[in-house]
Structure 1
Amino acid sequence: MSVIVLDGGMGGEIAKRYQGAQQGLWSATVLIEKPELVVEIHRDYIDAGARMIITNTYSTIPSYLGKEGREDDYVALTRLGGELARRAVDESGQAVQIAGSLPPLSESYRPDLVPPAEEAMPVYLNLVEALAPNVDVFICETMASATEALNAATQAVAFGGGKPVYVSWTLNETPGSGLRSGESITAAYNKIAHLDLAGFFFNCTLSEAIEFGLEELKALTDKPLGCYANRIAQVPEGWTLDNDLKTERRTDLTTDHFVDACIRFIDQGASIIGGCCGIGPEDISAFSAALDNKSH
């Protein structure tokens with residue numbers, strides 16, 4: 001089975017390299033103030049071995065942009081995110097797929113804040129159409145509930161011009177506990193099984209929870225599976241991006257441990273693998289090298 005190396009976290013790399021990005025608009029800030037940095041980070045991941053990169057459009061949503069009265073800019077900034085990813089790929093000269101990020105429309109990890117379909121569907125339609133000219137696939141990522149995934153994936157399938165659509169759920173940190181909504185992986189899968197999807201992922205959760213999840217998921221489908229774990233130990237209940245609650249970072253997930261986890265994901269059937277929050281180019285580079293060694 002050939003493995004596609006996915007990139008790592010974008011927001012964390014932006015925060016490391018640009019102080020002004022750590023509040024309010026978050027990763028959307030650099031699209032406005034320092035777009036060259038987005039291209040640089042994409043290129044760093046490509047140089048590290050990533051052959052699929054995700055657009056920096058996780059924060060180009062009305063709810064985040066509205067914090068500074070820029071909610072009407074969400075389509076233009078989403079389009080720019082796609083253009084910058086395409087530029088990075090073109091400059092690299094490598095054969096790299098671009099995945100258009102379709103994120104939660106309120107907060108990550110908060111199934112209780114998922115907007116109703118009549119609000120979500122028009123926004124997802126606009127995001128899909130803004131990304132479509134520059135992406136090869138779509139990924140509905142960090143989906144915390146079955147309904148959240150259904151809203152995003154329905155629009156990507158309907159309006160994405162026939163490009164492949166992946167759904168990626170975020171899981172409860174306790175392995176075997178299903179999605180953050182409390183729904184089982186099987187229930188979440190069944191909610192979108194009628195859609196013509198290209199494959200199914202888990203992201204922005206513990207590697208241990210992903211291993212359990214892959215075991216359940218591979219019994220449900222023959223389509224490609226993927227995953228990108230994070231370095232977050234736990235998300236406090238009631239967390240939002242800008243409130244006083246803080247996520248804790250894992251100190252035990254060294255680069256070696258990350259690589260070992262990725263190799264186990266392959267053994268569990270995953271074929272598209274990278275990293276999420278807290279995983280950087282150095283981790284992706286180490287995983288790429290380990291894959292090269294494994295294939296020789």
Structure 2
Amino acid sequence: MILVFGSSGQVATELRERLPDAVFLGRKQADLATGADICQTIEEAKPDAIINAAAYTAVDKAEDEEHLALKVNADAPRMMAQSAARLDIPLVHISTDYVFDGAGDEPFATDGKTGPLGAYGRTKLAGEKAIVDIAPNHVILRTSWVFSAHGANFLKTMLRLSETRDRLTIVADQVGGPTPASAIAEACETIASVLKDDPSKTGTYHFAGAPDVSWADFAREIFRQAGRKVSVEDIPTTAFPTPAKRPLNSRLDCRSLSAFGLERPDWKAGVADTLAKLGETA
């Protein structure tokens with residue numbers, strides 16, 4: 001049995017479809033903000049593996065709530081790692097490109113120098129470090145620009161805006177790999193299964209959609225596939241200030257995924273699948 005932290009988020013929702021026999025822990029069953037009973041819940045369940053698909057992901061809000069974000073993104077994963085170590089089971093933990101500073105234009109290697117620009121990235125990095133220090137059998141899976149038919153994400157925001165707008169200004173100097181939540185869920189399932197038999201694959205991996213693209217060009221492809229007549233004007237990040245700084249370069253080097261027989265997913269195909277689920281195909 002796999003124990004999944006997270007219940008209604010994008011990846012957790014996709015995991016529900018893939019893992020009908022897994023146990024999912026939402027906020028009511030495990031409040032990561034308080035950390036109450038996390039270890040007890042895991043050790044009483046005696047799972048074969050843990051997947052942590054829960055996180056504090058409000059990037060801008062985290063600037064004012066870093067203490068809360070730290071509890072969810074670092075303290076809770078630390079407890080998961082402690083229980084995983086005691087039970088001798090694998091822990092798969094989803095992390096983010098925000099642990100990097102976004103400098104340059106080359107993909108960040110898994111062992112590349114980290115340097116978060118804001119509170120969200122700092123708390124996610126703290127969670128990574130806790131897991132590395134405690135859990136001997138783990139995978140930290142960094143990903144980027146997650147989208148799906150569920151929850152709030154860029155694709156759904158673009159569709160909503162296109163209902164009332166025929167022209168949008170979109171940031172064009174941030175580049176990364178949009179990643180379907182369904183592909184992340186599949187990767188987590190595969191990794192957890194492999195780790196059970198081969199703990200030597202423990203480590204940090206990157207998983208992001210291909211090819212890398214700007215937010216503006218991502219939006220253009222969404223509108224093209226959805227048949228929306230919306231023109232997109234490129235703007236720099238400086239023209240769209242936010243409380244938290246975003247990395248300009250979110251490219252991730254995903255070559256090490258071959259250890260699990262995984263490849264970067266085609267995000268354009270992911271857009272098509274998501275639009276079909278939403279009934280939005282052109």
Structure 3
Amino acid sequence: MKIAVIGPGAMGCLFSARFMKAGHKVYLIDYRDDRINRLVKSGIKLDVEGDTLQHVFPNVSSTIPNGMDLILVCTKAHTTGGLRFPPETPVMTLQNGLGNVEKLCDFVGSARVLAGITLEAATHVNEGHTLHCGSGKTTFGAWTTCSHDKPLTLFESAGFEVEITDAPGQVIWKKVAINSGINPLTALLNVNNGRLLEMNEIRQLMRDLVVEAAKVASTEGYRFDESLVEITEKICLETSTNISSMLQDIRLGRKTEIEAISGEIIRRAQQAALPTPRTRVVYQLVRGLESL
């Protein structure tokens with residue numbers, strides 16, 4: 001298959017390397033000409049537990065070629081609004097946060113959009129170099145009527161654990177609620193995920209943030225059979241040494257996805273006249289941290 005992966009960050013490099021290893025043709029899309037030139041020469045590296053698993057040389061370009069079987073969006077949420085796509089090709093988002101799907105639907109129409117989440121964990125080492133920290137399930141489905149057959153075959157051929165859902169909005173909200181508790185706190189405290197469980201006051205704050213998010217999700221018709229608080233704590237335990245994507249961004253001096261996570265929760269809560277005081281405070285603190 002021919003796949004365009006937008007964004008040469010940790011997740012973009014992970015998927016690109018694994019797809020190429022499975023024999024697919026990958027076009028890695030970037031907006032920076034200087035970085036494109038460097039990646040053409042250096043390629044991308046994927047490490048697992050410190051050993052280089054894959055060193056590949058995808059086609060690197062600033063534009064998405066026609067004739068792709070799938071376009072996979074791996075950019076940060078705040079860049080989604082600036083993307084442009086060729087006609088007819090299915091577009092998939094596994095990005096963090098809320099609002100990405102709606103923007104893609106505006107660009108290409110809902111019948112071409114696949115959406116979901118991934119629990120794969122990857123850390124940026126340096127430009128074009130990613131550490132695969134842990135495997136996890138990737139869940140996606142059609143936003144309306146887009147076929148998921150080829151994307152399912154693609155991910156499975158590359159060795160990813162995949163699940164198809166008929167309710168991608170539900171799984172996106174679930175991950176957002178979990179991220180709203182973990183990501184801002186790790187970024188503010190400069191700690192790995194597991195440390196959030198070791199401080200009683202912080203652990204309670206994390207729980208409260210998740211509860212606020214779940215209440216907002218319920219105003220949009222989403223209900224969760226399992227306790228999202230328990231799931232969040234379990235994830236913190238299982239990924240105790242992981243560095244959240246938001247903390248990675250803060251350490252690298254980059255803009256975070258706080259707007260697409262806590263910011264979107266606040267905006268949607270306001271529309272429903274629902275208070276989210278703890279989410280607002282951590283949102284304001286992370287925005288302040290970004291400006292330092």
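Values in this text are rule-based calculations from the coordinates and carry no lab data. Because the structure is predicted, anything quoted here is derived from the model rather than measured. Cβ atoms are built from the backbone, for glycine too; each structure is taken alone.
Taking distance in nm of label points 7 Å out along Cα→Cβ at positions 12 and 188 as the criterion, the top structure among 1, 2, 3 is 3, with the largest value. Taking distance in nm of label points 7 Å out along Cα→Cβ at positions 28 and 260 from the coordinates of each of 1, 2, 3, which one would give 4.0? It must be structure 1, since only it matches. Looking at mean count of other Cβ atoms within 10 Å over residues 52-59 for structures 1, 2, 3, the greatest value goes to 1.
Please compute distance in nm of label points 7 Å out along Cα→Cβ at positions 196 and 228 for structures 1, 2, 3 and give me the label with the greatest value. Structure 2 gives the largest value of distance in nm of label points 7 Å out along Cα→Cβ at positions 196 and 228 among 1, 2, 3.
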